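So, here come the structures, one by one.
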Structure 1
Amino acid sequence: MNDRKLNITRSRGFTLLEALIGFLILSIGMLGIASLQAISLKAGKTSVYSSVAMMKVEELFESMRVNNTPTALAAYAAAGNGTGTNNSCTGTVVCGATAMAQDDIFWWKKNLSAGLPSNATTSITYVAAAAPSKMAKVTINVIWKERNKTAGGSVSKTYTTTANICTAIPC
């Protein structure tokens, strides 16, 4: 009986020590998970921005394929480096190719600014078709800045796509 009491008194406080060490290990694990969550959120935002840029560039290429005269493509390039013009080219107003291109750029940039950071810039380059080809080459660049978590400041991201657009039928 005396040996049993002695054994109980020696192990007193041992369970509390085990619990504290377990809590320390759990706390370190939770800090690691919180760090991974922050990295995941940043990567998700970058992915969203890239997807928005890709969809909007493809949307503009589709507008260019519909309004595909050399004059209109040159107007897209000129307006794409600026802000475009709201010419109200809707179903009730009939616009020429140049006015339609300026209107398309105006609304495209407005939609682009809704999905990307406010510091986003664009540029459009147009290379006219060289005879006998009827395929013009158009390149669209979308550039935006994101916060750089590791180095501080910001990092520049770019989405660039080139498409050949038929300027006359048949191509």
Structure 2
Amino acid sequence: MILERVRKAFADFPAQRAVAEKMMELGLAVKDGAVHSGGVEVKDGSLADACGVDRRVVSATLARIHTDAFLRPVFESLQPAGPLFVKNAAALGLTVLELEPPAAVASKFGVVAQITACLAKHRVPIRQILSQDPELFESPKLFIVLQKKPPASVLGELSGLDCVKKLSVY
């Protein structure tokens, strides 16, 4: 619902919509007319480069956010999710499960609960979980960083769950 309203607000401005969506994806907030990640200001030019647009598009996006009664509180309260060990798990001796639910299940209740219940039942320690928002991602995934690689039997059990279409381990 939130993403639909954001897209509607930028319906006539696709480049600005791309900037707004990137800001939501990364948890970039608007404070005092500037973009921030945590407490660090992000330059308009850097965000523009990441979105493949001119920096003036970022400025126009910020102006639209500032004047819109719905957008302003949404973008003022965004926060980055924090450090995620998915990309450097191997270097840290950790294991990552990347799970993709079937499209019909992605926005339903209980996907994370079913998967974590299976891991808990087998006493597999979880370090981190990141669930991509089905409103922000076309094919949302669930990333689970584990202390160690689970036994093949646990991976088989996870693969057999109705809420798992694809399971990758790395």
Structure 3
Amino acid sequence: MEIMKAIIMLMVILVAFPLVMNGQETEYNVETESVSTHVDKILNGPITKEGLKQMPYKLWFNSNYKTYRVNTDVLRDAKKKNIKDLKILAFMGTWCHDSNREIPRLMRIMDDMGIADQLELYALDVDKTSLKGKEKGYDIKNTPTIIFYLNGEEVKRVIEEPEGSFEEELVRILK
């Protein structure tokens, strides 16, 4: 009887474990239909640089990323600061021209600084919602909305475009 209980318990674990683990995995670069009739497919939810390098997004991402020249002179002092406590949460739309321009620039700067892994990027639909609902509680009205955190505290929001440049924003944040 004990062996039968053990076999049943093992079967339950073998069936339940993959289901539980699968529910915890984050699915990146999900392409969906937009709620807007003026927009075709969009990325929705958590996304990565690799997702933005796929068609049709790569048409704007690659050119804006490759042609942006990071102002290393401005960043020189910022690179000396303790940048490991900086986290960036960005909400964008693959359908949004401001996002198409600014997000590749931000990603290029973060790559240059060696902190690309400190960016969390979410794609929203035109109604500023996503499949995972990450945007709830952040009061997102425009895209991109880029939220800078230092030591876990929100210290700056850049909405649509920075005042000046992202390099200058980072210097002000990290001073």
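Only the coordinates and a few stated rules stand behind these numbers; no lab work does. Source: prediction; values computed, not measured. Cβ atoms are built from the backbone, for glycine too; each structure is taken alone.
With distance in nm of label points 7 Å out along Cα→Cβ at positions 85 and 117 computed per structure, which member of 1, 2, 3 shows the largest figure? Kindly include the intermediate steps, with their values, before the conclusion.
Values: 1: 3.3; 2: 2.7; 3: 2.0.
With respect to distance in nm of label points 7 Å out along Cα→Cβ at positions 85 and 117, the highest-scoring structure among 1, 2, 3 is 1.
Which structure, out of 1, 2, 3, was volume of the Cα convex hull per residue in Å³ calculated from, if the result is 200? Comparing all candidates, it corresponds to 1.
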